Structure P
Amino acid sequence: MFSDYIVYVDESGDHGLVSIQEPYPIFVLSFCIFKKEEYRRTVVPEFLNLKFNFFGHDVVILHSHEIRKAYGQFKVLVNAPLRLQFIEAIDSALRTAPFTLVAAIIDKKKLREEYSSPGNPYEIALRFCLERTFSFLRDQNQGSLRTPIVVECRGAAEDNSLELAFRRIVQGDNRWGVLPFDIVFADKKTNSTGLQIADLVSHPTGRHYLSPTQTNHAYRTIEPKFRRSPSGATDGWGLKVFP
């Protein structure tokens with residue numbers, strides 16, 4: 001029996017520890033949790049309308065890096081007034097979209113400094129996010145039902161490694177025991193609204209961690225989406241920073 005929810009996953013930064021790149025020495029993994037009915041009824045139509053309004057079609061795939069650099073299908077955003085309108089539309093669509101955000105930030109410099117055998121940042125983040133997503137679903141009385149976790153394909157070797165890590169975690173290598181999650185791989189060309197939203201929230205989350213006092217409109221838009229404790233705290237609930 002499937003749950004009422006679906007989870008879309010994306011990342012920001014690379015998870016390698018051999019060569020840590022400045023000015024973004026972190027890895028961010030984001031889980032966007034949607035109630036399927038709300039996703040189908042409100043989220044997808046809102047983002048389809050945005051694409052039709054700015055591009056005339058719905059084939060464009062919203063990608064944070066390309067939007068920031070204004071290249072590819074987003075080269076029209078070199079026009080400053082149009083760019084402002086587009087960013088405001090994206091902010092509005094994200095602000096009104098009903099989803100819960102769970103994310104993990106791995107500070108790769110600290111990880112390498114504090115641990116002699118630090119482990120894979122992706123796998124560390126994956127465990128944190130799966131545990132907190134299960135806690136959220138359990139709170140919604142969905143903890144015993146199967147929930148798909150949708151990730152984007154990255155290549156045969158990386159996908160195989162991810163699937164092995166995923167299965168090890170959900171089969172018991174976590175704080176809760178066996179987790180009722182299924183991994184679903186989506187081709188990079190898949191025009192999935194959920195995956196695009198997960199992409200859009202990941203980079204602002206990382207930038208806020210690196211520069212918390214810097215103005216970050218995108219982060220201000222998504223910050224209310226984080227899963228929270230009963231007292232309203234996000235640390236350790238919707239956002240896990242490690243180490």
Structure Q
Amino acid sequence: MKIKGFQGTSLLDFPGRVSSLLFFGGCNLTCPFCHNPSLVLDPDQYPDYPRQVVLDELKSRMPFIDGVVISGGEPSIDPECIELLQEIKDLGLAVKLDTNGLRPDKLKRAIEEGIVDYIAFDLKTAPARYGELHHSPVDLEALQRSIALLLADRVEYEFRTTCVPGFVDAATVEMMGAAVQGARRWIFQQFMPGHSLDDKFRGSEPYPAETIRSFAEIGGRHVREVSIRGI
């Protein structure tokens with residue numbers, strides 16, 4: 001299991017809960033604007049946290065936390081991810097999973113087995129442009145299957161979009177909105193370029209706040225609830 005990072009306490013990452021964060025190494029995308037590039041490109045530079053050590057640490061923090069965020073990287077590609085979610089639930093803690101949605105098999109199992117309480121689905125750009133996010137083909141059918149799983153409203157969730165210039169504009173927001181039509185919640189968040197995977201994005205200028213608000217207005221025509229983070 002490639003757990004590469006641990007944060008003991010967060011008040012921001014799990015809506016309505018105080019949580020710990022676990023970060024998995026590795027990803028099935030190489031988004032040029034990724035804000036955790038070392039976890040994507042070279043996760044083995046970091047030592048693995050043994051699973052039992054992580055579980056013991058979470059158990060010791062239970063007087064102070066009521067949830068755990070599983071993030072990355074992309075946690076769903078780890079073969080032991082589902083087992084870890086179950087073990088965390090067995091402790092009595094709520095689980096939030098951050099994912100790019102390209103492993104619908106894992107999402108379906110987590111939802112059906114009741115071992116995830118909240119899913120944050122990173123909708124990165126219009127589906128037709130996902131080929132620009134990796135050095136090999138991206139399975140768009142898998143993406144659509146995962147979207148459909150969330151739209152079935154069997155678990156709390158949010159779609160979230162980082163407003164990256166060059167990948168998100170008014171036209172792509174319309175296309176993304178069509179893909180998630182009727183969704184419960186869509187979050188638009190500011191792009192922070194400083195740690196981007198691709199050097200070309202590190203010096204790029206983020207959108208002004210009013211532009212992101214205009215994207216949220218477009219999104220609001222497609223989903224039930226929109227909000228903005230980071231501005």
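What follows draws every value from the coordinates through simple rules; no lab data is involved. From a predicted model like this one, the values you see are computed outputs, not experimental measurements. Cβ atoms are built from the backbone, for glycine too; each structure is taken alone.
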The value 1.1 for distance in nm of label points 7 Å out along Cα→Cβ at positions 8 and 152, derived from one of P, Q, belongs to structure P
Computing volume of the Cα convex hull per residue in Å³ for each of P, Q, which one ends up highest? P
Computing helix-only ellipticity at 222 nm (-39500 (n - 2.57) for each DSSP H run of 4 or more, over all residues; to 500) gives -13000 for which of P, Q? P
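Please state which of the structures P, Q yields 2.7 when distance in nm of label points 7 Å out along Cα→Cβ at positions 96 and 112 is computed from it.
It traces back to Q.
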When P, Q are compared on relative contact order in percent (Cα under 8 Å, 6 or more apart), the highest value belongs to P
State the single structure among P, Q that was used to calculate mean projected area of the Cα convex hull in nm², for residues 136-175 alone, giving 3.5. P
